[in-house]
Structure I
Amino acid sequence: MKVMLPKPVAAIYEAVEELDRLYQHYGRKFTPDGHLVGSIGEVIAADALDLTLLRSSHPGHDAVDREGRYVQIKMTAGRSVALYDTCDRLVVLRVVNSEHAEIVYDGPGAPAWDRAGTKQKNGQRPISLKKLRGLISN
């Protein structure tokens, strides 16, 4: 399912695309990450899926859904996301272009956690978007 990104978010990704084109010879990517991408993902998911966001930096979860389940929200422009722990419900979005994101996964957190990779030094376990898509079809 595709969701529209607000104009200011689209402008950020358009700027990133332009930087990538201008400086491709340096072999660097200008993908925004960190709190910016996380916050964008949280508000986009909340609007698209009728979620109630928790306070920022709430331990382990970002929102609560209508059934009272805790939701972890991840957004990426890449091919994977990193998980710190399992959750009741996991929502993963991927930036498709400067105007759209897609909901790659919206389902229980346990299957994603069970299939995530080995814990890294920072405590996170990566999982590819391909694996997440596979969980939906199973």
Structure II
Amino acid sequence: MVQHDGDERHRLAVGSNGWAVRLELAPIAGDVVVHKRSCDSFFETDLADRLRERSVTHLVVGGCMTQFCVDTTVRRAASLGYDVTLVSDGHSTADMGDLAFNQIIAHHNATLDGFDAGNHSVEVRAADEIEF
């Protein structure tokens, strides 16, 4: 799991309601939690090291702030050599200007499906279509 640690006045300030992980998503004993401070889960974090230690080559991604954190992390993961499944109904955002949240989500699902970097690509699938 990756968690964004915002500064004191940020909407995701450490210890704030925005920062708290929902109970149904909370890590359990033994889960790795990577803390980030930017929209890119790989930037200045040890995420790549943690994945390499576990021989992970394929990521399943969901999260908040579709147009920022989710988009950036998905694209960066493919560029770093991971295949990615983006959970089409597993990421969200808020309305932004003239765009409603559902328009932003639909746009990113369409844009990221098939995105590739070399031999690595992104596939967008609904949660009930994903098997582990």
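Figure out for me which of the structures I, II the number -10500 belongs to, where helix-only ellipticity at 222 nm (-39500 (n - 2.57) for each DSSP H run of 4 or more, over all residues; to 500) was derived from the coordinates.
Numbers: I: -10500; II: -6000.
It must be structure I, since only it matches.
A value of 35, 17, 15 was computed for Cα extents along the principal axes in Å, for residues 66-121 alone; which of I, II is the source structure?
On the way: I: 34, 31, 15; II: 35, 17, 15.
Among I, II, the structure yielding 35, 17, 15 for Cα extents along the principal axes in Å, for residues 66-121 alone is II.
Can you spot which of I, II the value 3.5 was calculated from, given it is distance in nm of label points 7 Å out along Cα→Cβ at positions 10 and 114?
Details: I: 4.1; II: 3.5.
Among I, II, the structure yielding 3.5 for distance in nm of label points 7 Å out along Cα→Cβ at positions 10 and 114 is II.
Hey, distance in nm of label points 7 Å out along Cα→Cβ at positions 2 and 106 derived from one of I, II reads 1.6; which structure? If you can, show how the numbers build up before the last one.
Working: I: 1.6; II: 2.7.
Computed on structure I.
Comparing relative contact order in percent (Cα under 8 Å, 6 or more apart) across I, II, which structure shows the greatest value? Walk me through the numbers before you get to the answer.
Values: I: 22; II: 18.
Top value of relative contact order in percent (Cα under 8 Å, 6 or more apart), among I, II, belongs to structure I.
Coordinate-derived values only; no laboratory data. Given the structure is predicted, the values throughout are model-derived calculations rather than measurements. Cβ atoms are built from the backbone, for glycine too; each structure is taken alone.
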